[in-house]
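Visitor: Alright, structures below, take your time with them.
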Structure 1
Amino acid sequence: MPLPKIATPTYELELPSTGKSIKYRPFLVKEEKVLVIALESEDTKQITNAIKAVLKNCVLTKGIKVETLPTFDIEFLFLNIRGKSVGEEVEVNLIAPDDEVTQVPVTIDIDDIKISPGGDVTLPLISGYSDEFDLGEATFGESSSILFDFHNIGVSDLHITNVYFNPAEAFNIGPETIFPHTTAPNDSNGFYIVFEPTSNENNIYFTEMTIESNMVADIQISLTGIGRSNDMQVYDRIVFIEDFTAAEWCPYCPVGSFAVRDLIDDNPDEIISIFLDSSSF
């Protein structure tokens, strides 16, 4: 008798950035283990990657790219998934504001957490970008490029005033980009990131790209690229083909032999062959 299948409950919420309704499920034991291992590592990047991996598994609505969601969408989504997985209440310690030393235990109900605009609601906000880019391979003296595209989901113009790289070696912005780079509300835009190896050696390049704009905070993106040397020497090669046949007991061998002869006729200076007939041994 087969084991009964346990149906996983599904829930629905609206993303704060767009108001789009999405469906999700609680995380499972295997996904909770991923989170625990990441938390024990105390590595911020590993924890972030683990959260995104769990969100990708738990979001059921098609077309949602977790890696392109704004940070507050990711946090809101994860809090709700966590609440439906292990309980809606979270125990935290808050610092008392009067002496800024005493820790006060507080119970927070995740269902009571709401995202609302604060401060200057007219600020621009971008979404739809990845925080890591691989620009692939480029030979010394050549370059590769990739389009960094995004969407302004704010209610005012986005003005990108500068883009810089640390270290600055091998990476740059496409020459067609002029600053300030302006994007209207609810509009998409982008610019090209160019990778050009600076040494004639096989090497891997890393950098952090920082985008300065009129948003609340700068955006930082990790870039990688592989540089290849152009000093590879080209040699003329001659192919040696050994055709082992058996005319008496191999009815298909003549077909192969004719194919080899056709290759030789088409490439007379590039192939040397020898034909061995085992029936004569």
Structure 2
Amino acid sequence: MDDKTLETLGAISAATVTMQLLKRGIRNISMAGVRPLNDPPQPLVGPAYTLRYVPLREDLSVPEVLGQPDYPPRLAIEQAPEGSVLVIDGRGIADIAVVGDLLVERLKIRGVAGLVSDGGVRDCAEALAVGLALYAAGPAAPASVAGHAAADIETPIACGGVAVFPGFNLVFFRNDGVTFGLLGGAPWWSLVLLALGICVWLAFMLVRTSSRVEAIAYGAIIGGALGNILDRLRYRAVTDFLDFYIGTAHWPAFNMADVFVVGGVMLLLIAPWVGARLQTDS
């Protein structure tokens, strides 16, 4: 997620974000039992870094695990990237804490944007004094080992009934260039003409080919290119919304039309091998 997108999201209301997600068919977006603890509430935007708890197991949920270097909460606190949001699956249990003031202070020092959980926060007054954006179920006295076992980090979790997937964001980005932002700043109409010219050439190749694999590849590329052309005619840019990342390293945002274009190109490259295998099998 680039800085411009973060700045834009931070400046708009939750109601606006919710409505835009609803228009795009994403409906399960409200975390039940999660509320802002800061007064006034602090806006919180950033990529998710996840920590998952599971039900208590007596041999694992003991105070001794808290000091182990591979204890998942410790790893999450130390590995969550700067600017990320630590999202903790507290199993919706409000009266068991998933963090306390010392861990919140460590997150603040490391530059983490904030914390979201459907569990509780221990030493809540002291945690709030740190100044980190906190969204949770509320204050809680018992430590996590009183009812949870820490399972893992950076895996899909549920928080307040909402699925949270680390390594993937839905973003909104207008790309005035081509794939990966190349040729950015070029006149939009020149890119439309370039794409149309390529589509005409690919259509000619599609008509001439006798290979079904190549035909599928040409069709995928043409379909993806036409989708991006329609976007460019309407908005003078292409709308990218899929953002995959590992830690702080983000792959350039893309859309489904790009998937067809890149997939078609890859299929075209391996078409001779695939075609030979199909002939051998037949």
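Bear in mind that the values in this text are calculations on the coordinates, not laboratory data. All of these numbers come straight from a predicted model, not from anything done at the bench. Cβ atoms are built from the backbone, for glycine too; each structure is taken alone.
Visitor: Taking relative contact order in percent (Cα under 8 Å, 6 or more apart) as the criterion, which structure among 1, 2 has the greatest value?
Guide: Working: 1: 13; 2: 18.
Top value of relative contact order in percent (Cα under 8 Å, 6 or more apart), among 1, 2, belongs to structure 2.
Visitor: Work out the source of 0.00 here, i.e. which of 1, 2 gives that when FRET efficiency 1/(1 + (r/R0)^6) of positions 157 and 237 (r between Cβ atoms, R0 = 30 Å, to 0.05) is computed.
Guide: For FRET efficiency 1/(1 + (r/R0)^6) of positions 157 and 237 (r between Cβ atoms, R0 = 30 Å, to 0.05), the value 0.00 is produced by structure 1.
Visitor: Okay, moving on. Supply the structure label, taken from 1, 2, corresponding to distance in nm of label points 7 Å out along Cα→Cβ at positions 21 and 245 with the calculated value 7.4. It would help to have the intermediate numbers written out before the result.
Guide: Details: 1: 7.4; 2: 1.7.
Source structure for this number: 1.
Visitor: Taking Rg/Rh (Cα atoms, Kirkwood Rh) as the criterion, which structure among 1, 2 has the greatest value?
Guide: When Rg/Rh (Cα atoms, Kirkwood Rh) is calculated for 1, 2, structure 1 comes out on top.
Visitor: Suppose helix-only ellipticity at 222 nm (-39500 (n - 2.57) for each DSSP H run of 4 or more, over all residues; to 500) works out to -13000; of 1, 2, which structure was it derived from? Please list the in-between numbers first.
Guide: Numbers: 1: -6500; 2: -13000.
The value was obtained from structure 2.
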